[in-house]
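Pasting the structures in now, so scroll down.
Taken together, the values in this text are just the output of simple stated rules run on the coordinates, not laboratory data. Here the structure is a predicted model, which means the values were calculated and not measured. Cβ atoms are built from the backbone, for glycine too; each structure is taken alone.
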Structure 1
Amino acid sequence: MSGPLASLKVLDFSTLLPGPFASLLLADMGAEVLRIESPARIDLLRVLPPHDRGTSASHAYLNRNKRSLALDLKQAEAVEIVRELVKGHDILLEQFRPGVMERLGLGYAALKAINPRLIYVSITGYGQTGPYKDRAGHDINYLALAGVASHTGRRDSGPLPLGVQLADVAGGSLHAVVGLLAAVIARQQSGVGQYLDVSMTDCSFSLNAMAGAGYLACGVEPERENHVLNGGSFYDYYRTRDGRWMSVGSLEPGFMQQLCVALGRPELAVHSVKPEQQAVLKQALQVEFEKRSFDELCELFAGVDACVEPVLSLSEALQHPQLKARELVSQVPRGDGSSQAQIACPLKFSEGLPAPRHIGAAVGAHSDEVLAQLGFSAQRIADLRQARVVG
């Protein structure tokens, strides 16, 4: 199997999470991804714990199926190597602050002149324009400025730091993949590439899908625990007798009725719960959940179609029959005959996807191979290594 994106060749200059997660999806779908890394300034993801056999598990996952070419882009010869690579690649993905690639001589205008079909994707915190374009930031900052944090969390304790990087992944990575694949389709018609400016703050702002729509059209300001889906209704998490949690999403009347019947409180299943009555309903439900242990509730709702599910740890999720049936774990070769368990590509294609080839590679692991493919002699490669152009 070659995968649906086997025709695409990607140059990936990104580090940490947003760009690498995007290029991971591309690589899993068959694209040929070549990481361009600094031999001196290490990607901090490489040292992020925990480690498996001396390698960061996060790096090994996020950079699987990708080759690594180590280049010192401050040297002219390294820039020329990139220019040569651009001739044969479809997509360039970078995550530097605005202006960095231009100063290196690798901006979109310069590379478009070499390859007019190039699709050039820049992922940044705030975008290429605006007063914050050069400002540093992280996931928590983008969610704060995009308004997402203002209606997430609890009234008495404020916004919650999420367990996943929403702005980085849902904002940066996934929007970048959608955008660049749209550009690929457009290129099939026009024959030319284009530049894609992906701001993680912009994309996080767009995730205010329902709350934002309500404010813009009706002037209703979303606040914590003041609407149906953010804790302002019985749609919420409930503590069990033994300190675990259950999720309740029984919004529709049929589901609500099954929830209340299962708990032995059918009278709570009213068809319309007014906002001022939600707190009373939630308290009644909490009382019922706290009468039972986590295991008792799991057994109680196992055969009830009421949109009630347990809050599982990662280890428990891995053992859940639904996730196991979906084959969400892959064994990825390390390169020494052994393999590492990793999260599998979640996309299911009827024609299948190529098997994972290898975990994230060492810095410059494929430098000689890539340069040889460009026509560089062994002596020339040795000279470039001696000059520290290549790592």
Structure 2
Amino acid sequence: MLNGGIHLSMLIGPAVATPAPADVMDALDAVQVTTSSQLGAFQLTFKAGRTSSLIASRVPAGFFDPIITRVILIVTVNGQPNVIMDGVVTRQELSPSNAVGQSTLTITGEDLSRMMDLVEMPFMRYPGMPISARVLLLLAKYAVLGMAPLVIPPLLPDITLPIDKIPTQSGTDLAYVKQLAEQCGFVFYIEPGPAAGSSIAYFGPDIRIPDPQPALTVDMDAASNVETLSFSLDGTAKKITVITVLDPLTGKIPIPVPVPNLSALRPPMGLRPALPAKVEFGDGTGGLSLADAANRALGIVLKANDSITGTGTLDVLRYGRVLRSRMMVGVRGAGIAYDGLYYVNSVTHSLKRGEYKQNFNLSRDGLVANVSGVSP
């Protein structure tokens, strides 16, 4: 679909995704893919005139039917393939137009986590199973989709004796896994790739891959590789959360425990971290056991907010590679206060014929870089 060292490949089909037929690729007009630590989504826009094969045969035959149709998108940049989406169709929209060539067929979908949100499991019980074992058991059902589980156990043991309490699932698999992640301060997401048809289902702390990607360069004439880039510092983002636990001896005396808004697993990126601006009191911790309260506190620490955010747009052909979310990237040319390393929180891929751009969102915890330089 693209040129200039960039090529888009698409696998699509009910049940098993196969290379897209020529008429489908010829009709493809635009692609948009969003990846973040929460959910991946995609949208495909096709030119769909009245005599188009998509309208005449493929849509009536169920080629784009929701849920059963899988879509895999692969972008090759300078010979390096990147699986940017592996998901299922959730919606199709047809927009006929009186103007010649303006009719469109829009296919919208989400990543494979949507398949975990289709069937509710009322009162599913997991006697004597820790959180990590429950997550592994749930994910085993989706191995047929090429999902490989990567499950990190909570930092503190969470095994409950069956005579005391039996963990119970009352919703869909996705809702339950996200509930367990929330309890531990973890995240759950599905990372497509590295090979087409395979993906990694990650359950664990929000650790960003520490290998920085090539730097985003702004305001440096010919060396600039981003089109726009802006930063903001939110002075109210940092806070101290106070949770209340009962003393382990009597189980009656409440003890307030302040939890700092510092991420234990994300190294600081700035020499001048923002100071906490407010104090909040956590709800629902008074009746928790000491281990559960400790996991709740660790969860608050692991999910600390960053005070500095950055947004921008880049042209992939000029940048030379695909910018990936959930990794680190360097910034240069923004000045002493904002240069340095950042986390890439989310990326939106926008592809058209002859054009591949990305919108991105960055964050870190303080001003002034704590490294002497960034990757070229």
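The table below gives the values:
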| quantity | calculated |
| --- | --- |
| Entry that produces -9500 once helix-only ellipticity at 222 nm (-39500 (n - 2.57) for each DSSP H run of 4 or more, over all residues; to 500) is calculated, selected from 1, 2 | 1 |
| Structure (1, 2) behind the derived value 78, 55, 36 of Cα extents along the principal axes in Å | 2 |
| Identity of the structure behind 14.6 (criterion: mean count of other Cβ atoms within 10 Å over residues 41-48, calculated), options 1, 2 | 1 |
| Entry that produces 16.5 once Kirkwood radius over Cα pairs in Å, for residues 73-144 alone is calculated, selected from 1, 2 | 2 |
